[in-house]
Structure P
Amino acid sequence: MDVALVYNVKKEETDVASSDGQPSSLTQTTHTQTQLSPSVDAFAEWDTIETIHAVRDALSLRHSISLIEADNNFFEKISKNRPSIVFNIAEGRYGVSREAQVPAILDMLNIPYSGSDPLTLGICLDKSRAKEILSYYSVPTPKFSVISSLSDLQSLFFPVPAMVKPLFEGSSKGIFNSSLVQTKEELFAQVENILVKYEQPALLEEFLPGREFTVAMLGNGDRLQVLPIVEIKFDSLPKGVNPIYSFEAKWIWDQSDNPLEIFECPARIDSSLQKEIETVCRNAYNVLRCKDWSRIDVRLDKNGRANIIEINPLPGILPKIEDNSCYPKAARAAGLGYNTMLNAVLDAAIERYKL
């Protein structure tokens, strides 16, 4: 089948060729793209050349693959290419709707694609909207409040400890060790940091003191699979840091040449907790109408009950085992190698479209 792999490449990576064999337009737009954010984590969501090539090679085992970067020329390139289906890993470039932009264009052109639709992607990127929907359907999620300005805090009582996050980010962007605040002063400072640095509202979220897990979902409907659960082992982090999966834990302290022993998969949990986590993740996946795959973060509250922290419909898929990428780790524990995993995601999309 003719498959287009659509991606965003990290800004410092400039040697990926576009579908027409020409250098990526990313080279010409680097200066503009650095305007997105002054933060160290500005491009955390985008993929490296290594990952893009690994996905291409996996899908090439069964299909004819073309590479199309989701840049300013994407509409023209995809209109000309007209693949049978798109394998979408593009996180988008600008704005709150960035993850929804590629699927929206594909919908307009009536081109099938893997993964969730624009509505689901947009909702899941807006953490408060996702949590509101989950709450409506009685899917447990921590209590929260959205702060759009510092003045909002003056009349708000929100208990600490609490988590302070950017409202519209993924891949641990804006979630640092300092994001877990213990005092009102820390809360004010962290909210101000989000408002100024990320130019978006801050999400205040009840801090849950229990164990944390991440859960890879694969498929649709009756064929939806919950892959082996991954536990995040916070005792592997440097001494004295907060027990959260922060940007530092994901991208700084955990390196391929010196990986942290931060994940345990399958998680060592009893059958009752496993069933509870699987059930709450299935419910969240279906309530938010995810398609083909997603990774869902879960944390236990003070009573040991599973709560949904976040849903990522475009999960990270770093190819190397030592990269500690959770979705491939869960797939390997289920007996699915990297190549098989990616083709299984594409197969789910092909079956969904009845191609």
Structure Q
Amino acid sequence: MADPLHPIEPAYDVSDEYRPEPEPIPEPPAWQDGSFRIGIHTSIAGDIAGALNTAAKLGANALQIFSASPRMWPRGGTRIAEADAARFRARRAELGLGPLIIHDNYLINLSSPDRVMRARSIQAFHDELVRAAALGADFLVAHPGSSAGSEKSQAVADIAQGMRQAARGIEFGGLRILLENTSGMGSAVGSRFEELRAILDLTADLPMGVCLDTAHTFEAGYDITTEAGLLLTLAAVDRAVGLDRVFVLHVNDSKTPLGSRVDRHEHIGRGKIGLEAFRRILNYPRLGPGREGLPGRAFILETPIDRPGDDRRNVWTLWELVGMSLKQAPRAEDGFSMLRRKKKASPPRAQMARKRIARKGSPKARKRKKR
């Protein structure tokens, strides 16, 4: 019989302990579906959500944009209204576009020796991160900067420190910063892959990666026009930064020759790199979306638009190079282009008058006929 003054404690059972359910593994974004992701840089003029419609009309399934004017210092940070950002995100999901890449302002130079310029650059880069996060972007592509006469090692340290300072308070979510390699024009940092690696090493606490530009690579002296040259170049990238950290390729032909260090983009197949070289690049197993590659790696065009339809033709060229037929690739809108055909100017009054006289005769001659 139990003693009511000394009740028996129930036996401890470890299975009775509360164990919270483990956090579910987040689903990968829809654009990491194992398909080729081919896109183009589209304009945000008028309505930022219009850039999404433009990409779809050009037959792309990924895109790159600026989030503000790329050649002006924004006033007050030019933040995007939440209503506009929400509309943008919803339209992107509706069209199934991805990844979304944003390119930063061309004026930003995080390694500038000028204190005012550097402070302005850090603030502008912070604003770029804020806008990219608001739009739900996947990547923010950044030019590393220019050493402007200082030692490269000091420039690298300044760039890394500037990025870390600009990133304070940012909720990255799925956003990642991508360093873009450069052609080496002037005192630009990033023409050698080892310089990119040095910046990555100093920003290990940030979500970072690399954007590889084909034109810049070629102009910096890496010969990617031959199979042997491409393999050597990609081996150099792999040693320095790792191909698994190259999330985006800017696919551009070059108007200038190998090692020129002059950045001039050309239509695919019409420049010094050539069509067959791009066929090899796009179909190299470790760059594609297959088992050896990286799911969702994007191939983004920054090619010129000299005549209406150039943008659509460049997108279609990439689909052809990866072996997509017209029926398999995303459908482009016939005749659509970011560059509109110019309307013929109305002839001046004097010219119109001469044509009318030649056709009907002068007013005096018509009076004489009536008499």
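Here are a few things to note about the model shown:
- Identity of the structure behind 55, 48, 42 (criterion: Cα extents along the principal axes in Å, calculated), options P, Q: P
- Structures P, Q, by percent of Cα pairs over 17 Å apart, for residues 106-217 alone: label with the highest value: P
Coordinate-derived values only; no laboratory data. Predicted model only: the values in this text are computed from it and were never measured.
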